[in-house]
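These notes open a run of structures that come right after.
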Structure 1
Amino acid sequence: MSITSSQKHLFDLPEEITYLNGAYMSPQLSAVSEIGIASIKRKVQPHLIKDTDFFTQRKQLKNIFAKLINAPDPENCAIIPSVSYGIANAANNCPIQAGDEILLIDEQFPSNVYIWQELAKKNDAKIRIIAPPSEFTDRGQKWNLSILNAINPETAVIAMGHIHWADGTLFDLKLIRAKASQVHAKLIIDGTQSVGALPFDVAELQPDALICGGYKWLMGPYSLGMAYYADTFNEGTPIEHNWMSRYNSEDFAGLTLYEERYQPKAAKYSVGESSNFILVPMLITAIDQLLHWKPAHIQQYCQSISAEAIQELRELGCYIEDDQHTAYHLFGVYLPETIPMEQLKKELLAEGVYVSYRGKAIRVSPHVYNDAHDLEKLIRVFKKIDL
């Protein structure tokens, strides 16, 4: 469906606040809250939870996530508790040799950094960090070019986001994938700040792994996320060994007939207790709503309500990445000297406008529960203190 007006009625946000902070944590859809409460109550009568219930909703969640990212086979999807868990499964199965390079983006989220630092240290490999240009002119274009130029025969892994989590700079994954393939490097994507609000097509972009926290743009609960692992990981070893990941685990009577074989493809990478009878149905409900809205339409709606505000911020001397290299559900505002950061923070809070502060950027992240008036309110605060 095309989104032509705010969907705030589907949430329970207070009228007096302006929430432009979905990149921090999404507000919960009322429907997701309702299914969560009903799911909590299921364990009141555990005799009604059947053996098959451990598997049915897990399968449904993988199917619906695969549809969201256009993954041809849901068996390539796994249920994870966190981004760090999903990245660790990928890193654990990347063959890193001494002298290899692991390419990272400057100031990306720590969950997609620490494991690579550890892997590099363990294998005498090198971490190579690609920073943005020091000047703002054509920043996104030049940053993408620097990434492409950095990929070389020593590159074993490129681990990055679809967009930069702090300021929304959009990375050209199609070109990066093509260059990575030339040198046989794996491409590991943290899609936490994009998937759900920005179209992501696995069939087109062909990442080796895509890892997504569930509580931001997937609109789900905290402590549950989703991952996609390409067939390049089919023969890998998971970071934990739980009963559900093993072949024939559906046969409860035969669980002590210990299996060396795993379930097909990425099933081995799902976390133990991934049947989570509370969180799984919540995330299913959330992703189902995203499929109803469609990420492309979410992006178009965010553009429609923020385009004028972005132009006004630029006229105030703020830097926002050019339209070709930024996402509209998350964009960073870099201030001119005429607007003091600390004063702006106080005024925004006093006016009930919620944004984030990441590095030197003010991170603004609208969604379908916002409208143009919310962005106008943001602009009024900026103009109020513009010196």
Structure 2
Amino acid sequence: MSSENGPTPPSERIVALDALRGFALLGILVINIRLFSMPEIVLSNPTAYGDFTGPNYWAWFVGHVLAEQKFITLFTILFGGGLLLFTRNAEKKGKEPLTLFFKRSGWLVAFGLVHAYALWYGDILVAYGVTAFFVVFLRDHDVRSLLGIAVVLLAIPSLTEVSVALTSEASQLASSLDPAASVLQSEIETYQSGWVEQLDHRVSTSFRRQTQGYLGYTFWRVAGAMVLGMALFKQGILTNERSSTFYRRLMLAGGVAGLSLTLAGVAFIEANEWAIDSILYWQQFNYWGSFLLAGGYIGAIMLFSRRFADGVVTKGLAAVGRTAFSNYILQTVVATTIFYGHGLGQFGQVTRVEALSLVVIIWLVQIPLSVLWLRYFRFGPMEWLWRLVTYESVPPLRR
């Protein structure tokens, strides 16, 4: 099948964009591993479960400062840029971009529903697919308008959380942020059980995240980050078209500002001794800091990809980026096999240090596996399937 009628061939892809996507996908696992291996509450209140001293505190600290919300923010920004790239390519090939895009997004939602209810409640595909149906209509706005819309969208969940913290609803939220030991033990026993028993928690949690959680928080953050991604793509920032000086400034300014804000948040919550009524305020530091540090990461990866375009690291990250969908699902399959009862049943049995060590091991498998796969195949298996159902024709898989 020629590129005129099908997906963009690998030879026309932007290496720096793929490397950035691979970098983001690998980084996401640093935080996702906590949900794979421990009760859900650890993401909102890390003091609620598990050892939080010594090396385990520092494992949390490094993950919080460098990874938490930063990589998922970066990944969502790239999804927004990819939205523009997809619709532009469709137009160049003489196709109706919205028809093709809606089909593509619809299938992403379908894949996400299977992922969420059959494998893991932390799925992001449903949120991406649904949000994309709305965000795509903003693609023709100019950069200034897109940036303004992004800020407004991103401010909504932040303002909502602060308003909740200032009202009587905070007391109700406090109970959910500090669950009883029996509640935590119940979740542990559920995921140490078989696949059918896990449905009790996974189905209800997935549904809550896709309804109440999506409308109250996820939609606004995901939409805002996607719109921001479209603006950055139009400016050539995501495609390594800006000057090295620009990327150095972005790396330094975003890095310093993002790290400073996130560290200020840690200082704030530590000073308040992790009081439950301070957690919603604390989360605002990292919420906004994540966008700044994501900018710093963009600058750093663009410079690195430019300097070491043919290097092993760049090629490895780009390979992961080109197979990001497959690698995302692979992370779920591997982690749930290790931690859930239908596999090794290690849920609730590992420390934060051990979980972080496992992340590195999974990276050491995913990176060379992605490089090896792309030596023989044009797309990852999930990417190939997504293209097949989107274009309703069989794209060539072997190189």
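None of the figures in this text is laboratory data; all of them are computed from the coordinates on show. Note that the structure is a prediction, hence the values are computed from the model and not measured. Cβ atoms are built from the backbone, for glycine too; each structure is taken alone.
Here FRET efficiency 1/(1 + (r/R0)^6) of positions 143 and 375 (r between Cβ atoms, R0 = 25 Å, to 0.05) was derived from just one of the structures 1, 2, and that gives 0.45; the source is 1. Can you say which of 1, 2 returns 18.1 when mean count of other Cβ atoms within 10 Å over residues 15-22 is computed? Source structure for this number: 1. Computed over structures 1, 2, FRET efficiency 1/(1 + (r/R0)^6) of positions 167 and 295 (r between Cβ atoms, R0 = 25 Å, to 0.05) reaches its largest value in 1. When distance in nm of label points 7 Å out along Cα→Cβ at positions 39 and 175 is worked out for each of 1, 2, structure 1 gives the greatest result. Among candidates 1, 2, the computation of helix-only ellipticity at 222 nm (-39500 (n - 2.57) for each DSSP H run of 4 or more, over all residues; to 500) that gave -11000 used structure 1.
A value of 31 for relative contact order in percent (Cα under 8 Å, 6 or more apart), calculated from one of 1, 2, originates in structure 2.
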